[in-house]
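Novice: The data blocks that follow each hold one structure.
Nothing in this text is a laboratory measurement; each read-out follows from the coordinates by a stated rule. None of these values were measured; they are calculated from a predicted model. Cβ atoms are built from the backbone, for glycine too; each structure is taken alone.
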Structure P
Amino acid sequence: MRDMADSVVPPQPRDYHGWNWSGFLTLYQREIRRFWKVGMQTVAAPVVTTLLYMLVFVVAVGSSRPAVEGVTFGHFVAPGLIMMAVLNNAFANSSSSLIQAKMMGLTSDFLTPPLTPLEQVAAFGLGAATRGVVVGAVTAAVIGVLPGAGLQVSHLWAIVYFAVGAAIILGLAGVLAGLWSEKFDQLAAVTNFAIMPMTFLSGTFYLVDKLPEPFRTASHFNPFFYLIDGFRYGFIGHADGSIAIGVVVTAVLATGLFLWCWALFRSGYRLKS
């Protein structure tokens with residue numbers, strides 16, 4: 001009996017130093033299912049809102065507007081509206097997911113499983129980015145068939161790069177807002193006083209170069225300007241600013257926000273208290 005006991009190998013602790021693909025995919029799929037179950041609210045509603053903007057700015061106003069950079073006003077404003085939908089929905093997904101989990105005491109759902117902070121940030125960020133890209137794709141498909149607003153692709157790489165980059169950036173910004181906010185009022189303040197003004201004042205409906213100083217220069221310090229300008233460049237072939245700077249700003253923002261979110265998850269900021 002003693003020999004048999006000595007021959008039994010004690011259970012070894014599981015090594016979680018490698019990437020936990022199973023846990024990461026589970027959390028990512030949870031974020032996808034979370035917004036997909038209420039698709040009328042999270043996908044269809046933003047598309048309808050964007051169509052209303054198109055109705056106002058293209059049908060009611062656009063017919064009297066001259067061409068902008070060689071394209072009709074409808075062709076000019078459509079990419080900005082699509083990008084606005086990407087930005088707002090990516091931010092809303094991760095921010096609302098985290099604050100709901102905090103307020104309902106469900107943070108243990110993703111803190112207890114063997115997930116590293118890196119995997120948690122990646123799952124929340126990519127889940128939010130997926131919603132942003134899905135909403136943007138559906139919006140583009142609907143706008144593309146509207147008379148006077150048909151979309152023509154000039155640089156596919158720019159469309160993909162800036163759409164995905166913007167979705168990741170705002171998804172990670174939503175993670176930060178969700179971690180910081182302790183109630184929905186605080187999250188609404190971030191949305192209303194930071195995200196929405198930066199979106200509307202980034203050249204969505206106008207050429208930044210037409211603004212008087214100092215507003216023209218100030219607009220170039222708005223990171224949303226480079227996201228929208230680069231995305232529009234992919235459709236109309238003209239940029240209001242430097243595409244090279246936009247590419248760099250997008251990469252730096254995505255990397256910086258990811259590292260910031262990772263540091264907060266490692267410290268358990270407003271999650272473990």
Structure Q
Amino acid sequence: MYTVVHARMIKIWLQVDCIFRLTKYWNLQEEGKHILHGFFRQAINETKENHVCLRKTDDSFRTLLEQMLDIRDDIPNFATDEELVHHLSTLYSASEDTVTTIVSFTLVLLGMYPNIQKKAADEIFSVIGERDIEETDINRLDYLDMVIRDVLRLFPIAPFIAREATQDFQLDEMVIPKGCTVIVSIHNIHRDSKLWKKPNEFYPEHFLPEEVRERHPYAFLPFSAGPRGCLGKPYAYMAMKVMLVTILQSYIIEADGKLEEKPLKADISVRFKDEIYPIRIKKRKCNNIK
């Protein structure tokens with residue numbers, strides 16, 4: 001489905017419905033919708049069957065779907081079942097592939113750069129030790145945060161974004177007319193030598209406080225920015241830290257090769273061209289950490 005959506009974004013002729021329906025992409029899209037939407041319809045029906053007995057006190061844990069059904073109990077026209085299917089499709093597609101891909105990139109790079117991995121692991125054991133990570137730990141992992149941010153710099157979730165000009169404006173020697181679609185290449189911004197000391201290298205120190213202060217705030221746009229910025233940004237950082245902490249507490253990561261030896265490709269998000277993220281894991285002996 002990502003491939004279909006990306007193809008329709010960049011191939012202008014596929015944006016014409018009557019042409020799109022004659023291509024292989026249409027059949028792929030319909031098959032994908034049947035599978036994905038069928039999964040969410042099943043989830044909705046199963047949750048609805050138990051919804052009354054699942055109702056708990058306000059401070060208990062509620063899944064997102066349960067919360068949406070709770071809202072619909074109070075506001076009947078909040079959303080039909082079919083609208084819930086589309087809400088769940090959006091939320092799932094925006095969070096599942098993105099977090100998975102970035103964590104995969106991070107593990108490969110930590111394996112390629114054992115010195116960076118050791119610094120991240122040292123911090124984890126200093127802040128958390130061997131216990132499970134808790135919510136209060138998330139903002140205390142400064143170096144791990146820098147690691148994740150530099151991975152996002154090298155491999156932005158979306159390599160480019162599109163925005164519509166709301167009025168004419170001057171850009172260098174050009175005038176961008178009102179209504180024109182502007183493509184912003186996040187990938188190029190993130191690897192601009194004018195903005196980054198080591199643009200094509202894995203270098204978490206790019207995100208030291210003093211380095212961040214010297215850069216334009218829009219030099220780093222993995223979740224876009226402004227009113228159209230990604231609402232899932234806090235969740236994404238939390239999910240990635242929880243996954244990486246859990247892995248690094250138990251395992252040492254190894255990976256062969258160098259970053260520049262792994263060519264990239266892009267559909268909706270950036271990936272390794274071969275879509276392979278090869279690593280080896282070894283059980284960590286905690287007393288050897290420091």
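Novice: Once mean count of other Cβ atoms within 10 Å over residues 162-169 is calculated for every structure in P, Q, which label goes with the largest value?
Specialist: P
Novice: Among the shown structures P, Q, from which was the value 1.92 of Cα Rg over 2.2 N^0.38 Å, for residues 122-185 alone calculated?
Specialist: Q
Novice: Of structures P, Q, which gives 2.5 when distance in nm of label points 7 Å out along Cα→Cβ at positions 50 and 250 is computed from the coordinates?
Specialist: Traced to structure Q.
Novice: Sticking with this one: Here P(r) over Cα pairs in 10 Å bins from 0, in percent has been calculated and equals 7, 28, 31, 19, 9, 3, 2, 1, 1, 0, so which of P, Q was it run on?
Specialist: It must be structure P, since only it matches.
Novice: Assign the value -21000, calculated as helix-only ellipticity at 222 nm (-39500 (n - 2.57) for each DSSP H run of 4 or more, over all residues; to 500), to the correct structure from P, Q.
Specialist: P
Novice: By the measure relative contact order in percent (Cα under 8 Å, 6 or more apart), tell me the structure among P, Q with the highest figure.
Specialist: P
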